[in-house]
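Take a look at these structures.
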Structure P
Amino acid sequence: MKPAPFEHHAPESVAEVTGLLDEHGDEAKLLAGGQSLVPMLAMRLTHFPHLVDLNHVDELTGITRHNGTLTIGATTRQAAIERTSEAAAVPLLGLAAPLIGHTQIRNRGTVGGSIAHADPAGELPAVALALDAEMDIASAKNTRRVPAREFFTGTWETAVQDHELLAAVRFPVWSGRCGFAVEEMARRHGDFALVGAVCGVRLDDGGVIEQAAVAMLGVGSTPIRAGATEAALRGTSPTDDDVDGAAQQAAAELDPPDDIHASATYRRQVGAHIVGRALARALVEARND
């Protein structure tokens, strides 16, 4: 099938983009990598009279590190975060990227596109939530910064309004004795995860957890932060049994969906195993650092 007719706009600056969004409102849709939007247009599952193409806006791409923050422009390709040395400052990005679709997808898909699309089974939204990333959201009037905890509002829904665009994502850079892991269960490599977890831990000199970050994907309408589990881990030097208990606690906090792909019971039970495996890997890495 072919998409319904639309007008294509190719702005070259953020100011031009926001001007077009102001002019056309909810009749305009941003086009970055197009990995989700183009198939939906082609199958006529959705239609927008105006497509605003971001691929000529140079200020929206690139990876920079400054004062403990890694800033990634919204149109930076997903492949860049698994191949460039700059992105290695945030190891969860490099661990998550290979799980996003296939190589062809990552060569065109963008970091900002994945996060703004807000699929609850997406890896990058979970990474952003786990690390307390901040989103730069631009409009014709100003740029505001929104923490990841407030950014994801529902399935495919975010805090970005019709007249705004996600311009960049700011990830904090952890230092010290740190370990990270991403684990997920999917039917085939490249499929969306049925359930997954991203974890990070930082230890003090005595091996006690100073900071813990745990977020789950595929288990709700948004990525889910396991706050109670993180709190239980902080200040401890966990044994294998402690890790298992923390993983069970993370799963107990969930109210996952039942659908044609997996039952809620499956997601809860497998989720506990996935969290435990990710935490164990992250702890091994941190202890060996």
Structure Q
Amino acid sequence: MHNADPDGRSDDGRLPGEESARLLLPRAGLAGLVSVAIVRDTRRLQLAPEQRYSYFPASPFCAASWVLEGQAHLADAMGLIDGEPLPPAFISGPYRRPIATWSPGPVVAMTVGFYPEAWRALTGLDAKALSGREWPLDAALSQELLPLFRAVAAAGDCERGFARLQDGLEPLWRDSRPQGLGPPWLEDWARGLVARAALSGPGKSARQIQRRVKAWTGQSQRDLQVHARVEAVFARTHAANDVSLSELAADMGYADQSHMGREVKRITGHSPAQISRLIATDERFWCYRLLGERF
């Protein structure tokens, strides 16, 4: 295990990784299955060891990840690094807490997010069983899907790999896609889940609906609402970053500023003021800056 202190901008005032991350959006035919793809390529960067961390928010999505070059290790909130690298290609479930990774050198990696109930319809894999864990492709996917996901790494390039993945997923998704999927925002998605749960099966009570939502996604209805509210907070601050925290909490429907702060910290590990500063100044929070492009 290693430990490292945080680091910020370089001497010229720029974050070293501002050009090293890309956001890839799925084709229209995969709406409701694929949320987004995130690419990280640090081969042209000169990063100190403490800058090789990557911090990610808690997530309601299942994901497939490929490390095409280099290695990635899981790290905890204190910067302690797991001695065993992550598999070069793996599946993961929703994360209830923010996570971090660390790379000993240059790395090229891509993660593709999948809506959990759609992932289950496509693969038969339960999001609850995958939650908070990483599984090598060979141990997780069926023989039908395994060649398709292996082909991503064989493409040798993240954009080409993502294109190949979509080429293979589109016909499969047409055959297995449930009706009514495809909202781009977490709030819409969460509401849609509840509506579909109310129409699926004979029971219509709130408890029965909540049970169905958790069976489909591996998360409670309340958990999904927290993710949706925090996404809305980040969208609002991206649109108007001069708003005060108290005004923001009131605008977003929170009981008070403390309520908003608790939910933001649950998803990011930091208070609203801290995470805003880290996104603006800290290379390790490149993923948050990249996701901000969606807003």
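Bear in mind that the values in this text are calculations on the coordinates, not laboratory data. Here the structure is a predicted model, which is why all the values come from computation and not from measurement. Cβ atoms are built from the backbone, for glycine too; each structure is taken alone.
Suppose you compute helix-only ellipticity at 222 nm (-39500 (n - 2.57) for each DSSP H run of 4 or more, over all residues; to 500) for every structure in P, Q: which one lands on -12500? Structure Q accounts for this read-out.
Assign the value 16.0, calculated as mean count of other Cβ atoms within 10 Å over residues 98-105, to the correct structure from P, Q. That value comes from structure P.
Out of P, Q, which one gives 16 for relative contact order in percent (Cα under 8 Å, 6 or more apart) as computed from the coordinates? Checking each candidate, the match is P. Consider the structures P, Q: one of them gives -0.41, -1.32 for log10 I(q)/I(0) by the Debye sum over Cα atoms at q = 0.10, 0.23 Å⁻¹, for residues 114-241 alone as calculated from the coordinates. Say which. Traced to structure Q.
A value of 3.2 was derived for distance in nm of label points 7 Å out along Cα→Cβ at positions 26 and 258; which structure in P, Q was it taken from? The value was obtained from structure P.
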